[in-house]
Structure P
Amino acid sequence: MKTDTTLIPFGCTYSPQIPELLTKLNISLAISTYQAGKVVFISPKSQDALITLPRSFSKPMGIDIQGDKMVIACKDEVIVLEDSKPLAKHYPNKPETYDSLFVPRTTFHTGRVDMHDIAFGEKGIWAINSSFSCLCLINGNHNFLPVWKPKFISQLVSEDRCHLNGLVLENGAPKYVTALGTGDSIQSWRDDIASGGVLIDVTTDEILFENLAMPHSPTLYKGELYLLLSASGQFVRLDLKTKEVEVIKELDGFCRGLDIIADYAFIGMSKLRKNSSTFAKLDFSDKATEAGIKIVHIPTKAYVGELKYEASVDEIYEVKILKECRRPNVLNTINPIYKKALAIPDATFWAKEEPE
């Protein structure tokens, strides 16, 4: 493992082949860690070294990217950002450094409803509202617009009854969701946390798979459905015809956050809180002592490499691939520098300092 001492306080060790792989694929990675309150970009500094850029957001969870747009589900708001390569080139703090710059464009005030997975769709921004056990649209007309809830949920109420979490879109519309239980009372999913999970077809209301071990991060890739079973530490492929679950890799830890490109699966790994009554119920809770990313080559089911955080990051929710981004940057709405990033259809500007 290689250590990058320039990443303090987000110090990490990583397999020496990871920078070369990211360079070859022409990608960077984005992870969300709600525990640290950060979205972290991981990029190849060279073919031999990585560099990370952590940016503060309030309890960031789900992330989606569509073209030049990115959306982040936060504690009580959803933030839409847009990439501007011209603004990146002339970023005042480090000009001629970045090839992409995601700038905040729209903020939706959702209230504290515990949004999890989020995705751009044909009708707008879809999000999993875990608090109200529903799938909703974020459009600015209300805090959220409930569109669908599992058939076993009797009413919309802020009780996190089944811990709905994962979302898959197909052809721009919601297709599959995951939940950690099927109860209809306040936080009843905790009763069978290790094996009560389900995958549901939103279009038919049918439960396609049950008795899943804390399913997270469902992902469609080349027409096949993959997900992570967090409670058993497994990366699996679901056969929607035979209803069989194929284990691709035993990860030996708490896995959550998945994205795939060129047959490489990038998987988030979390360190479990020792004082958590929820995580203490998992069989491997004493082994989940590291947070980072593991890379699996799907056809061979082999590890390609891994990154381990030495500090700052304990729990990862989302992992997303930033395509054609070798050195991306992202601004939040906390630091006022984002207000100086101006874009109109045919031009971009960095506003000058106002005179005293």
Structure Q
Amino acid sequence: MKLRAVAALGLTAALALTACGGDSTGTPSTTESAPAATTSASESESTSDAAALSGEVAGMGASSMKVAQGAWTAKFMEDNSGVRISYAPEGSGAGREGIQQGKVAFAGSDEAFSIEDNKAGSFAACSADSGVLDLPVYISPVAIIFNLPGVESLNMTGELAAKIFKGDVAKWNDAAIAELNPGVTLPDEYIVVVYRGDKSGTTENFTDYLHAVAPSVWDNEADKEWPYTDGGQPAQQTDGVKSSVASGPYTIGYVDASAADGVGVAHLGKDGKFFAPDPEQAAAVVDNSELESGRAEGDLAVKLNREAEGYPIVLISYAIACAKYDDANTAELVKAYLTYISSAEGQALAAEQAGSAPLSDEMMGKVKAAIDSINA
């Protein structure tokens, strides 16, 4: 069944990552309390259950979700006083290794674990008979950003982007760039490619796009590690790429769109139609994509259609949790937190703070059912 994505709210100022103490429940509270006489039994039971939650849960992973995770952890702990939630945005590779090695209870990754890698016994954070659930919680465009004095946007096709990032188009005033951008003054300067030096799900998504739309140019398949390092400049995590491009004239790089403020941004497309990396366009691509087949129930990996109408470089970040934990309290805390971030309120907060596209109602229901199945 096709996934229906909802248009995102506008991008506002980024919220710094918060890992201080606070509260915890899967059902966000409201600021006003109903009079005691009108409070239902179910509401009282929910409040009691929330108050009983306590403990600490650590997560690690995709830096693309840094702003969203900062907003989610801060709000979740503000609403729920018994729990401390932390999320270290050290990259998708670090997050995947973290849950495999038992360093964290949940991970964030810009790619799901493959069916082959998602085997019971492969994750020290989980029970010995448990694999993990890949849960879509964050949809965002990946933006191509650049630093050209006086230029805020450029049109590019997928083939041109592949040639630039591979090094086949070496100067900013190359005819291939000028042809798509009439009237733009382009400098006679070499292009400096800034790429992720760490294992990155953002790199995986970006290289997947380049190979899908320009395989004759980008002959490497999707990979978490950047394949063309000669002449380029490595940077660590999303913030590193953004900082290097922002501070380095004539550079170009790729980041989650939430980090694309203050630098030039490419519009991508073909046949004379070019799209900005905004959440509505990301939602349009997800809307025309399918869930991967052959996975266990509740393991919700999406097979993106890279050539669907709309902005083509879309990133889906997954919250990765154990299907079964050894510790019952850890299971309850992870379930409560993931229930919140995948809820309508959590998705709206990420859209407001990070400019992401909220999950569709259909996907939200699938994610909730998967989270409900987590046990100990």
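I have 25, 20, 15 for semi-axes √(5λ) of the Cα gyration tensor in Å, for residues 123-298 alone, calculated from one of the structures P, Q. Which structure is it? Clearly, the read-out refers to P. Tell me which structure, out of P, Q, gives 0.97 once Cα Rg over 2.2 N^0.38 Å is calculated. This figure was derived from P. For helix-only ellipticity at 222 nm (-39500 (n - 2.57) for each DSSP H run of 4 or more, over all residues; to 500), the calculated result is -9500, so let me know which of P, Q that is. Structure of origin is Q. When relative contact order in percent (Cα under 8 Å, 6 or more apart) is worked out for each of P, Q, structure Q gives the greatest result.
Here, each number is a calculation from the coordinates, and none is a lab measurement. Owing to the predicted nature of the structure, the values given are computational and were not obtained by experimental measurement.
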